[in-house]
1. Between 1, 2, which one scores greatest on FRET efficiency 1/(1 + (r/R0)^6) of positions 64 and 112 (r between Cβ atoms, R0 = 35 Å, to 0.05)?
2. One of 1, 2 was used to calculate helix-only ellipticity at 222 nm (-39500 (n - 2.57) for each DSSP H run of 4 or more, over all residues; to 500), giving -13500; which?
3. So if we calculate FRET efficiency 1/(1 + (r/R0)^6) of positions 56 and 120 (r between Cβ atoms, R0 = 25 Å, to 0.05) for every structure here (1, 2), which label has the highest result?
4. Which structure, out of 1, 2, was distance in nm of label points 7 Å out along Cα→Cβ at positions 88 and 104 derived from, given a value of 1.9?
5. If relative contact order in percent (Cα under 8 Å, 6 or more apart) is calculated from each of 1, 2, which structure is the one that comes out at 21?
6. Supply the structure label, taken from 1, 2, corresponding to distance in nm of label points 7 Å out along Cα→Cβ at positions 24 and 128 with the calculated value 3.0.
7. Comparing FRET efficiency 1/(1 + (r/R0)^6) of positions 16 and 72 (r between Cβ atoms, R0 = 35 Å, to 0.05) across 1, 2, which structure shows the greatest value?
Structure 1
Amino acid sequence: MRDYQGAQVFSDVDEDKWYYDAVSIAHEYGIVIGNKGIFRPQDKISRQEAMVIAVRAMALAGIDTSVDSSGAYLDKFADSDEVSGWARDSVASCIKNRIIFGSNNALRPQDNISRAEASIIVKRLLNKAGVCNLLQFFVINIFILLV
């Protein structure tokens, strides 16, 4: 990965942090936006937040993320009413694009995402974009699980 060349984006992501370049470049590409100049790098991330990030990455990769009606995808799940308004289209797009399948008729959008779940999202996203084979997936999976 290249080094980030711009000004500091988030007040809570210092240039001496190991993740500074990755977070700043993700912001540059519109994958993460933070909130009022804050990224909260030490906070846990919810499943719906991960899906929003995944959809931004999918769009960057040229994958169609549009949905005609988020309800058409979300209403199949018992906990669809727990998906926040700002995340509904992204969650629906993840379902439409077969990035997320849910489990036991639930999406669990407010739950924190596990490393294993994040690994699967990355693998499915890369497969959908046509840039991941099985060997690459195992390398990505090992990296995510060890970090």
Structure 2
Amino acid sequence: MDKGNKEEETWVSFGLIPVKKEENIYQFLLLKHKNWEGGVDHWSFCKGGPEPGETELQTAERELREETNLTLKKWLKGKDGELLSGLMQYKAGKRKIPKTVRLYVGEVEGEVEIQAEEISESRWVNIDDVESLITYEQEKQLWRELKDKISW
């Protein structure tokens, strides 16, 4: 096969930034994802690839359940009234495959039970501590953009 004519492989992922309110304080859930594709363990949000026929929102909600056992209570909207979401693109894994990720924000309920095969740890943090825990700069930038759009 002529590799020069092969289309470049790309990955797409959809996820959710889980939010809960306790004692009038909003907290956000971050997950420590296990070493993947030769990378390193890293702090990030719930996300994953779509299954056949799934929409972006269905994928994000399924990944939330699979990775944390939490249930979506409601999608959060931004100051503009639209669903709160952000997009980031980067090269993933040791093969540096182009990846596009769209993250939505949603209020959740339930008790966290992490998916041990993929996740090693979870942590609820307040809005001011989220950025310092996120591992990768692209996701920190996405968080900064979303944080400014949140409308309580």
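1. On the way: 1: 0.75; 2: 1.00.
Top value of FRET efficiency 1/(1 + (r/R0)^6) of positions 64 and 112 (r between Cβ atoms, R0 = 35 Å, to 0.05) goes to structure 2.
2. Details: 1: -13500; 2: -6000.
Computing helix-only ellipticity at 222 nm (-39500 (n - 2.57) for each DSSP H run of 4 or more, over all residues; to 500) on every structure in 1, 2 gives -13500 only for 1.
3. Going through 1, 2 one by one, FRET efficiency 1/(1 + (r/R0)^6) of positions 56 and 120 (r between Cβ atoms, R0 = 25 Å, to 0.05) is largest in 1.
4. Working: 1: 2.7; 2: 1.9.
It traces back to 2.
5. Of the options listed, only 1 reproduces it.
6. Numbers: 1: 3.0; 2: 1.6.
It traces back to 1.
7. Values: 1: 0.15; 2: 1.00.
Going through 1, 2 one by one, FRET efficiency 1/(1 + (r/R0)^6) of positions 16 and 72 (r between Cβ atoms, R0 = 35 Å, to 0.05) peaks for structure 2.
The numbers here are math on the coordinates, done by the rules we state, and not lab data. Computed from a predicted model, the values in this text were never measured in an experiment. Cβ atoms are built from the backbone, for glycine too; each structure is taken alone.
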